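Heads up, there are several structures right after this.
What follows draws every value from the coordinates through simple rules; no lab data is involved. Keep in mind that this is a model prediction, so the values were computed, not measured. Cβ atoms are built from the backbone, for glycine too; each structure is taken alone.
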Structure 1
Amino acid sequence: MADNSVPSFKASDLVIQLSSTLKAKSDVFTFGTVFTDHMLTIEWSATEGWQAPLIQPFGNLSLNPACSSLHYGIQLFEGLKAYRGDDNRLRLFRPMLNMNRMANSAKRACLPAFDQSELLECIRRLVEIDQDWVPQSDSASVYIRPTFISTEPTLGVKKPAQALLYVILCPVGAYFNTGGKGLSLWADPKYTRAWKGGTGDCKMGGNYGCSLSAQYDAVDYGCQQVLWLYGEDHQITEAGTMNIFLHWINEDGDEELATPPLDGIILPGVTRQSILELTREWDEFKVTERYLTMSQLCCALKQQRVKELFGSGTACMICPIEDIVYQGENLHIPCQEENSQLTSRIAKELTDIQYGRTPSDWTFLV
């Protein structure tokens, strides 16, 4: 339902300009490099407010070299997917969670508010127009990337008076190519992904750009991703761009699925929230949001209390973690074949919902 208290663009005002030439589609592509035929753009200014949404042929943006998003990182983004079900219907997975998170990020970035329901309807129309790009495959989908940037041409550090919200789509397959193995992580407290009072709970580009140096250090140590630590006690926070879950027998002897709490430095992932809700509904073991440290993990590994460690996210879905390089030691994490089937069970239940095999109010039909 639209929130009429928020000055916003309206999906009913949407203008559609279809491309005269459609691109050839390929089944072979690298994640995030091939884009569909159309995009959504919505302009805003402090003087005129939101303009009518426009779906137009995919193309380059024209930006003033002084626009403050380029100089000061006043921008944010989101990520969700469209899935083609066995019934050939297209579905989005819990898209209002993404819309709400985007609105929270916009508030933190001092970008203008918008009606999340109106944006979702504009995105639905865009996906509908480019629906032929959504693969008929359990291992592929179309990734939806809403982006919100300041376009004000000024070198002054201030709240933007001009902005652009746009959405692009790209067909995607698997995010990681691990050959069926779990990920290897490099854990070193010299780098910090986010901190208390910062923007770690917002989906802003600066959180990711500043992670690249650590990512390449991880590769130098023979690992694929970074395990981000925080504080003097080396709290486990996130793995690469994923939320992280530990399935173990905890200190009290209880079987537990644990993930770090949303304390301002953790991104509130949609897949993360779905895993928590799903496993709590099972009521088969403890499911908690709690602080976890490397010393706790190392102790549990030595005592063989760890069942699985895995990451979660929209791009990767569920990704088992097999090794961690920490303080000169290679810590081997039991993988699902050796111990538990939890990751594969969670992945199956979520994908069954996403592709429509299991009816659920978590899906939004296009």
Structure 2
Amino acid sequence: MLKKTTKLLVASALVAGLSTAAFAKDRVYKWKLATTWGSTLSPFIDAPKNMAKLAKEMSNGRLDIRVDASNKHKAPFGILDMVKGGQYEMGHSASYYWKGKDINTLPFTTMPFGMTAPEQYAWFYYGGGLELMQKAYKRHKVLSFPGGNSGNQMGGWFRKEINSLEDLKGLKMRIPGFAGEVMAKLGLAVTNIPSGELYTSLERGTIDALEWVGPGMDIKMGFHKIAPYYYTGWHEPATELQFLVNQRQFKRLPKDLQKILVTAMRVAAYDMYIQNYHMSADAWSKIATDYPNIKIKTFPKEVMDAMKKANDELLVEKAKESPLLKEVLDSQKAYMKKAREWTKMSDYKYLKDNL
């Protein structure tokens, strides 16, 4: 009787084990993702949507991620807190928005006069950048991954032409990240405003100037109707957005779904980069004919020199605030020095010799 009972218990355990394995394999994980962007702001909003679609397809429906735009959750600059607190399993935003909460998050978007997009991607995936980013976000109990790059951004829309440093002083400008601190050092009143409020703020005179992204996204916003002077870039040579993932929720995913999610994020991020490049190339090709009133400008040498000087001074000051920030900045500087030699030998020389 004892032997029969033992066999029944073993059989029951095996069945239970098989059922648990089958349940784990078939279980659907329903997640939510909050974005900083409005529902129509392409290609920024497209990156998380494409990621969610890829993750669902590759997992045969086992990983189902709902994407909530900022007009739904109403907290465009609350993404880090919502993912950290568990209201959302994921977020899509930009790391430099959190510099007021944690200065160590600042450099993972971009830095003035820093790396180009290919250089920065190489740093993230092969130069230790991704590991440093996880180190910075560990205290927030979230993981952070590259979320799509805008490439070199334009220097902004201005109501009046900038001919000297004096022309900048006192201007109210929307410009985030480290570039905002550079501009503040030069005498501007700097602010950050959600994308949905930018046109109205410029139209009403709440701000005198703003930088957004590039022609592919800017023209659709209509900034040129109010501020016709469009300056070339210096401040965001490789603006990388980010995917944020609640660390505890990520660990609860089966290993195969973890790999699927990481892969979907990487593919969607790169796709956003090339999508935005196409949008800007297409818009730029039409500017002269379709938007003849836009005046393309480059900041005068006096202004550029002052920006570089202010940037260098601020970098020295910021590096003293945190050992981790210094580690990240030193890593970026060293990698850029190495990569820039190849950038000059390949892309720069090719363009220089063939234009």
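As an exercise: FRET efficiency 1/(1 + (r/R0)^6) of positions 27 and 251 (r between Cβ atoms, R0 = 25 Å, to 0.05), calculated from one structure in 1, 2, equals 0.95. Which structure is it?
The value was obtained from structure 2.
Which one of 1, 2 has helix-only ellipticity at 222 nm (-39500 (n - 2.57) for each DSSP H run of 4 or more, over all residues; to 500), as calculated from the coordinates, equal to -6500?
1
For which of 1, 2 does P(r) over Cα pairs in 5 Å bins from 0, in percent, for residues 83-154 alone, calculated from the coordinates, equal 3, 14, 23, 19, 17, 11, 8, 4, 1, 0, 0?
Computed on structure 1.
If relative contact order in percent (Cα under 8 Å, 6 or more apart) comes out at 22 when worked out from the coordinates, which of 1, 2 was used?
Derived from the structure labelled 2.
32, 26, 18 is what came out when Cα extents along the principal axes in Å, for residues 283-322 alone was calculated for one structure; which of 1, 2 is it?
This value belongs to structure 1.
If distance in nm of label points 7 Å out along Cα→Cβ at positions 171 and 259 is calculated from each of 1, 2, which structure is the one that comes out at 3.0?
That value comes from structure 1.
Of structures 1, 2, which gives 44, 22, 20 when semi-axes √(5λ) of the Cα gyration tensor in Å is computed from the coordinates?
2
With distance in nm of label points 7 Å out along Cα→Cβ at positions 91 and 139 derived from the coordinates and found to be 1.6, which of 1, 2 does the value describe?
2
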